[in-house]
Structure I
Amino acid sequence: MTTKHLTVSLLGAALALGLSAPAQAGVDVLLKDATIVGTLSSWGAAAWNGAPIGRCLTENGPWGGRLQAGHDKELDFVSAGFVRKECHLTNAAGWSLGMAPVASVGLWQASGSVTGAKSTWDLAFVPMMRWGRPLSGSTRFDVEFGIGPAWLGDPEIGNRHKSSNYQFSDHVGLGLGSADGHWRVGLAYRHISNADIRTPNNGVDYKGLSLEYRP
């Protein structure tokens, strides 16, 4: 299969997933579908333009730190990890697409009366795809999408029965950062589920903030 055939397949899958949301979809469903469509479309655009995807995944560029926190009903989480300097992939319609892999460890806490564990942890690796556009000479706006593997310490957390330790960590966010890549602050959405590998598969939809800094 050629790169362009693969790209067309990915974009077709993205469109099908985007159209699968019910008419009365809630905010969480719309955000989750936006994450899937945005991620697949970003990978597709990179492949279509012959971007150096392999190099951006494996190169040992400068790393910085990333903090993220979010809330979903009875669950709260905070994570800390490393984010690599954005690796440029391609340009399209005045936007620059880059990849910024994120490796993190998160702590989860449940509140109130729950049927599962009160706390747990997760490990995740997400190759974040970012569409950026300068706002001025010193600041840049971006939209990020990413899906990657995660390992959840306890699949029975709060009132969520997730059935497996292996999960997928889906991300979408809006960010404002410095043009030189030293700092970034953003609104962040994170969906955690196992894609129905095992059921029940009660998803978690964290909404919160992220903060990055690179020396």
Structure II
Amino acid sequence: MQHYDDRFKDAPWYEKSSKETVLLVGAGGIGGNALYCLAKTIPATYYVIDHDIVSAANVGCQFFNRNQVGQYKVGALQTTLRDQSNAVINPLTRRYSSETTNITIVAVDNMATRKQVFEAWKRVEGREILIEGRLRANYYEIYVVTPGKEEEYEKTLFDDSEVDEGPCTFKQTAYFGMLIGARITQVLVNYLTNKYSADPVCVVPFKITEMGEPFLIEVV
């Protein structure tokens, strides 16, 4: 196998991360950008679940092009990324059911599915990390759940009826999608660095918030 990642292949997590299995739930504004960064960085096996089809509205703000309109999002992402990394991407074109892995990334736009994925992950013996993203046009939140943080994370969950949708023509931007996708990748890289290093020194925060107005980044 050719190594397309020679510039960072000596990172402590690189070789061992090829044995990791990552579940990514959602392939839209958060998941598509996250998968691009993840596949370019961590040569793991990814299972990506999403039943949505690429629409014209997705082209301007998500990781798709005009020729992919009408295709399943997960299939379009697999095609786009197939020749760009050593990662293995397995597309699952259906709604989320109860699948989970030790490493799970939640990139959906509703609370019901967030709760469903979390409850499945919480039942896994040997669970490691769940990373969950929430995105608006110029704002994002990332929650990072590791064993012992479950109760703290549960406090952030609420009903979909409580969500302020905001104007439908200003829900997403490409640049904040890329920001949250890159930050999710950074969190997982930090986690894997600590996992595979003799001296774990990387920060794995519980929550990251970034907003465009005012320009602010908060890490908890």
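Set I, II, criterion distance in nm of label points 7 Å out along Cα→Cβ at positions 113 and 177: the highest-scoring structure is I.
One of I, II was used to compute distance in nm of label points 7 Å out along Cα→Cβ at positions 97 and 161, and the result was 3.0. Which label is that?
Numbers: I: 4.1; II: 3.0.
Derived from II, not from the others.
Taking distance in nm of label points 7 Å out along Cα→Cβ at positions 89 and 129 as the measure, the highest value among I, II is held by II.
Given a value of 0.60 for FRET efficiency 1/(1 + (r/R0)^6) of positions 41 and 153 (r between Cβ atoms, R0 = 35 Å, to 0.05), point me to the structure among I, II it was derived from. Intermediate values should be presented prior to the final figure.
Values: I: 0.60; II: 0.90.
Only one of I, II returns 0.60 for FRET efficiency 1/(1 + (r/R0)^6) of positions 41 and 153 (r between Cβ atoms, R0 = 35 Å, to 0.05), namely I.
Tell me which of I, II gives -7000 when you compute helix-only ellipticity at 222 nm (-39500 (n - 2.57) for each DSSP H run of 4 or more, over all residues; to 500). Here the read-out was taken from I.
Can you spot which of I, II the value 22 was calculated from, given it is relative contact order in percent (Cα under 8 Å, 6 or more apart)? Don't skip to the answer; put the middle values down first.
Numbers: I: 18; II: 22.
Value 22 for relative contact order in percent (Cα under 8 Å, 6 or more apart) corresponds to II out of I, II.
All of the numbers you see were taken from the coordinates with simple rules; none came from a lab. Everything quoted here is computed from the prediction, not taken from an experiment. Cβ atoms are built from the backbone, for glycine too; each structure is taken alone.
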